[in-house]
Structure P
Amino acid sequence: MDTALLKKHIATYKQNLLKDPEKHTKDLAERKERIAFYQSWTKERLLAMTEEEFYDYLSHLWAMLIWGNKHYVVDKMIADNGFDTVKKELSELIWGTAPVVKRWDNFLKSAKGFGPAMISELLCHVYPDQCMLWNRRAYVGLNYLGITGLPRYNYQMTGKKYAELSSVAQEIADEMRSAGVEDVNLLTVDYFIWDELQVEENLSKIHEGGKKPKAVPTGVEKPDAGAADFIHNEIRNKLADIGTWLGFKADTEKKVAEGSKVDTIWESTIGNMGRIIYVFEVQTKGSIDSLIINLLKALNNPAVQGVVAVSDAAQLETIKKHADQVPNLGGKLKYWDYKKILEVHDALEMVNESINSLGLVPQGF
């Protein structure tokens, strides 16, 4: 970590606090309020919560700002996991006796629909002296400070990595205390990262060639044995997010024709005329012939208006060569580099977060 750079920004942060004490007072009150709210949800209270209380519990999170319709997200979590399972796993994540490393990994394996941003925010609010808040902004801020080995994909944020990064955040907190900043915990560090370390160049060039952080994998061409499935699932889920943000009904692992279960679909209904479906298949390993056969079967559904193969640049070229030799497929199949999907997802996430923070549409509308 570039300690000199960190101290420079801490000094600026402290000066800004002195210039605008009202903001400092407001931020401090907000932090205390958030901590008190989430610490009030004891294990017993989590296990006994109703579905509406579950919505209230999650809707306060900053990680939910990317969703205009928060009820949609919460209802999907309940449908995908089962409400009793969600409550049980959530209570173990927050109040379990195992180390946070193990609780993190167990929760990610057992609960669908929760990403590192949401999980870390819950932990940070309940344990603000031990657990950091991890999201895209934290990535940008720590990358700017020269921290190496940052996770670019969700699957890379293991419990072990989360504990390591919480230690880094603790170092930042110690530097802030040494500089005379009062009431510092790891939630304060998050406010500091947002106020001081969001350098525009870093935000805009996370994905650009030559500017990639060292932790970004070079591609999906040769993932290790365990990584391919995680990358596949992450891209599949982000495609569903993108479709939802664009106004489609999006789903994953969906059967669209006999013998064809595809990774992601975007679906739209046109008045009373019927529906149109766009199909996405993500390829990180396995047989390309199987992918092509699956897409051909998908095209048997007359509602399917487009099929898209998603992979890295090298595999897309191979898929294109195979598809060009298949009648009724080569001219219909589109190709999307998974790195572009990451860029689009980040951009739409930022747009939705910004617009939804304005509160233009009340949640009860």
Structure Q
Amino acid sequence: MPAAVPVIAAIVLVLAWGSKPDIVMAIVLAVVLAGTVLAAVHHAEVIAHRVGEPFGSLILAVAVTIIEVGLIVTLSASGDEHSATLARDTVFSAFMITTTGVVGLSILIGAIKFGTVRFNSEGSGAALATLSTLAVLCLVLPDFTEASGPLFSPTQLTFAAIASLALYVLFVITQTISHRKFFMPVSEMGTVIDEPEDDGSEHSEPPTLGRTILSIVLLLVALVSVVGLAKLESPSIEGAVVALGLPESVVGVIIALVILLPESISAIRAAQRNHIQTSLNLGLGSAMASIGLTIPAVAVASIWLPGQLVLGLGNTQIVLLLLSIVVTILTIVPGRATKLQGGVHLVIFASFLFLSVSP
């Protein structure tokens, strides 16, 4: 069944493309979208089991981010007033969803099931340092430059894009080549687990090369279908947001929630197997890819896209971002966490959601 869902989703996408879905069609698209997300998770886990950590987390993060960029650029091409802040709202939402929602829920689930959970603070700390630098550089600094409003000047935007891409590439080299063990799961004693023990899942034996290649193809089809279906659903989402009187930034939150569903589900499943390091790789890696790849891509696209590119956050958003960074530092430094840390992250995540709809 997971093999058929992406194909069905692609067919539905082709048939519905260019139309304006009514209520019934919008519900059908939502159901297909949900099934496609679950299928994407399945195929991502097959690939991850074949290549091992941290490559599995990296592949999913990069794949989803590429699709995220495509969706942002496509929606921004409309040139309406909200398109100027769509990239900022989506990237900030991705940061908050992963560092507070995904990380918090993974720690809470792992701690409830296994007690104190352990992870490698060296690798997670390096990821957080890189992510924090990217977030402040791209989303906070524009508010404090001499350019007019929360904007970078063209030269400043170019510098931020190059610096973001350079930091992300440097992190990937560190994660996959020079210090790969920093990002591997750890045992109760804190030692690195090169090969996680059999957890009894359907992937207890590594998948064959043929199955892995098939999963790669189906994952790409699923991710493209998710973005296409999300674009078809976006008018319904925007209409619902306007009808409910919610801020337009909520659209960016919803887009980020949909795009990050595959990684979020994979992180939670890893936490259920006591592989919290994998959950952190997925959460922090997703946020890092979202900023480190999206900002350079959108910066290039802004050359021909209509309107301005607003990246600077509002005061409330800056407070939430800095609070998330500080709390995540305190969670990661000890290399272990309990239900309390998970709960703290989730309260910040709930605050983000609440203040998104009621600023």
Structure R
Amino acid sequence: MARLKTIEWQNDCVRIIDQTVLPTELLYINIKSIEEMYEGIKILRVRGAPAIGIAAAFGLFLGIRDCSNDLSMQEFETLLETKADYLAHSRPTAVNLFWALNRMKAKSKSLGNAATYLKKQALLNEALLILEEDRKMCKAIGEFSYELVKNCKAILTHCNAGGLATSEYGTALACVYVAAEKGRKIPVYSDETRPLLQGSRITAFELSAAQIPVTVICDNMAATVMARGLVDAVIVGADRIAANGDTANKIGTYGVALLAKAHNIPFYIAAPSSTFDASISDGSKIPIEERCRDEIVNGFGKQTAPDNVAVFNPAFDVTPNDLITAIITEKGILYPQFAKSIANLIG
């Protein structure tokens, strides 16, 4: 089954799908500089925590690719740190961004006094490794999550945690693609996901392209879908998971989790181990990105609120761990008590 390739390294540049023009256009663009990558992450040309991490790794390489090969070790490490700090300010919530940047910096430091040109090649290789590891991790997540949902008449998801949020399989939707490979098509109800409509623009687009049955609903219809017994499980992705299992994901996820609890429907998180942040004890300490007012009052070019009205536009919310049935990773399925199972997972 063909899947869309969100991000690839081709012809000495990063080739991505520009997700800002979906679903009406499938546009591939080439990213050739760190500035272009910063802009791509910031305005959501590339989005989804795993894909952001991959993009950041390649973006950091692009930031040092053309520097002089005569730099001393200290000069190169200082430059690398500066470029990493620049990319780190593109989006604050998705921990994979910082994980990837830290991994790239650690790789460079591990090479000690190696020549600059050798460090450059090593950093490109590391970014390529992060990309390939993501593909394998998402496939593994799909295999584990498939066992949980294989008998479902349908599942519900919020935002987009499919192939377009990763390198290929996705996290929340990986189970659907694995099921299709096994000859079983699991229907998906996709919340439209206000205000940027990632569910209707992106999730529905990629599932339709893969010939997976998908039904788009407005966010405020999820309770009715559950009450009518149309779905047997909810599965979503994550942008950061605290040490106790509290999970930050796209705004509205918390409400979906509450609805699932009220209707006795299992609520699953699917995420790679790189999404866990052991430095944060609970969800109250996860930084939440707030985005511009125009996304709400002038979404997609049409004004829908009065001039000068106050707007609150957090991009994410936090689902408390007691609403989460299980967290599915590439290493296995974690169940409550999450503090213990997460600690065992990430060491």
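No lab work stands behind these numbers, since they all come straight from the coordinates. All figures in this text were calculated on a predicted structure; none of them were measured in a lab.
Observations on the structure shown:
- For helix-only ellipticity at 222 nm (-39500 (n - 2.57) for each DSSP H run of 4 or more, over all residues; to 500) computed as -17500, the structure of P, Q, R it came from: P
- Label whose coordinates, when Rg and Dmax of the Cα atoms in Å, for residues 37-116 alone is calculated, return 12.1, 35 (choices P, Q, R): P
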